[in-house]
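So, here's a batch of structures to check.
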Structure P
Amino acid sequence: MERNDAGRGAVLLPTLPAKPELTPEAAGVLEEVPGYLGVPFVSPVFLALANWPDYLVPAWNAFKPVIGSPEFAEAVARLRVPAGLLPAPDPSLLTDDTDTDLIRRYTTTFHQLLPELLLLTSCWYRGLTADGSASAARPGAPGPGPRGIRPDAVNVTPDGTTPTPELARVYEEIRATHDHPRVLSFYRALGNWPGFMTGAWERLGPIACGARYAAAREEVLATAAAAAAVLPVPVIDTAAAEEARSILALFRGRLIPALLLDTAAVLALLGETDAIVSA
């Protein structure tokens, strides 16, 4: 069922507005998300789900106490990238026009968020598919509240320029390799430095097409699903269950695992192995 849900999500996501019209309650959720997840931006999964506030708002209110729980943190810590998957550092990628420090900080910000997002989407998907067997998260449960944005966390937005033919080719290879419905913002942001993005994908692409990468993806997905099976999850009665389930399956099954592995590989190429959540 999840594979079919993800397929529907891949068709649905590109049709959604980039900036949905928000109810006051949904706007409140999007304002809270960065402080709970520690990053200065809102992940697109929340923007997509904001199209169905009757799901997003109660799901968030029920689940946000779980985000700060020791059980959630322990489960996140088990979502690791196999060290054997990572490429060796490559200093030749760093040219004079590459803002190495900004790329490092942005990739680290994104990478360290992804295990939490993978676990969150796994829990939310289970809440919509568990047929009453899941432990329901309850709004108003005690929790530590927002942690605040990490001091070293940064965001980089794509500069909006038309990509060169070579960069456009790289973007399409990334999208097709990962079976994504569109080129994700992380890759387009690194495209602000076309030479770096092109060179990084030349080294990462063969890894992403390999059996070890596929096995690592399945391993991290299975670990997240196992954790979601024992954590409290938001069990929400909503008319938008099919749409929410499809978006969550797409992010959980395709988008987030690829980003987790790819950001780890980029950090490895930069020599930033200490920042990688690796086994």
Structure Q
Amino acid sequence: MRNIFFVFAFLIFACGTKDTSVKTQVKTNIEEFKKTGYSFYRKGNLSNAIDYFKKGIELAYSVDSTYQLVDLYCALGDIYLSIGDLENASNNIFMAERIEKYERSKNSFIVLLSIAKYYVKLFDKTKNEKFIEKAENYFELAQKNIQTDEDWATYYNNYGKLLIKINNFSQALQNFEKAIKINEAKKNYLGVADNFYNIGILYEKQGEYEKALFNYKKALQNDKLVENSDGIYLDNKKIGQIYAKIGNKEMSKYYLEKAKLVAISLNNKDYLDEIEKLLKE
């Protein structure tokens, strides 16, 4: 687990008069549900995150807020992708695509990017090269629909992750570095953390453990700035694993124990089981 306003006019009648302020308040509530959902997501509480996104979807339907529907369906799809639930990921992502197709909510980038990520996950599961081709096609379409610097940073980060999977490490690194430049300028420390984490993965895959260690620590530094508990757990775990690979058992145990404490604080049994297993190796 390691991200959106086209508004249809909708009239609500009360006592025979038009009340246009209600929709504005409902849309504000939808944004609060989304914000809370992302907060739970960053803390590793996926169940609550899913519940809040679903509540947001219910409200968005009540005022026909197409842009928010697309955004929330993609957010749900991303959560399901992160836990490997491809069926639910598909249902939500392609619902977003269907809404975007008919309503043209001006949110094409996030939809196309979510579809690209879905095909990357299908490749991870099946190792079928045709899914890489599909993913690349959707990344190309997503790029053509980029509207903001934030979109570019998101695109570079996700496309870089695809390039790692096909062992195109030099271009992957260039993409991550472009994303870091944008995210640092925007003070998007959550994004910066993810960029450095992915660079760590890149170097780890190439056996350059010292460089991997440096970048995982940079990821940890940025995740701590925004209190991203899920990221802090993953960063500490990776740092512990890298220390183990370079033969520093003392430092490995130290960071794995830190990850364990985060897992306990999150009440995340899967994380705790994972760390317990690593500590016994």
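Just so you know, all these numbers are worked out from the coordinates, no wet-lab data involved. Everything numeric here is computed off the predicted structure, so don't read it as measured data. Cβ atoms are built from the backbone, for glycine too; each structure is taken alone.
Descriptive notes on the structure:
- Ranking P, Q by mean count of other Cβ atoms within 10 Å over residues 66-73, the structure that comes out highest: Q
- Structure responsible for 45, 31, 25, with Cα extents along the principal axes in Å, for residues 42-169 alone calculated and labels P, Q on offer: Q
- helix-only ellipticity at 222 nm (-39500 (n - 2.57) for each DSSP H run of 4 or more, over all residues; to 500) from the coordinates reads -27000; which among P, Q: Q
- When mean projected area of the Cα convex hull in nm², for residues 194-249 alone is calculated for each of structures P, Q, structure P comes out greatest.
- Rg/Rh (Cα atoms, Kirkwood Rh) from the coordinates reads 0.95; which among P, Q: P
- Of the structures P, Q, the one that 8.0 was derived from, the read-out being mean projected area of the Cα convex hull in nm², for residues 138-209 alone: P
- For the structures shown (P, Q), percent of Cα pairs over 13 Å apart, for residues 90-153 alone is largest in P.
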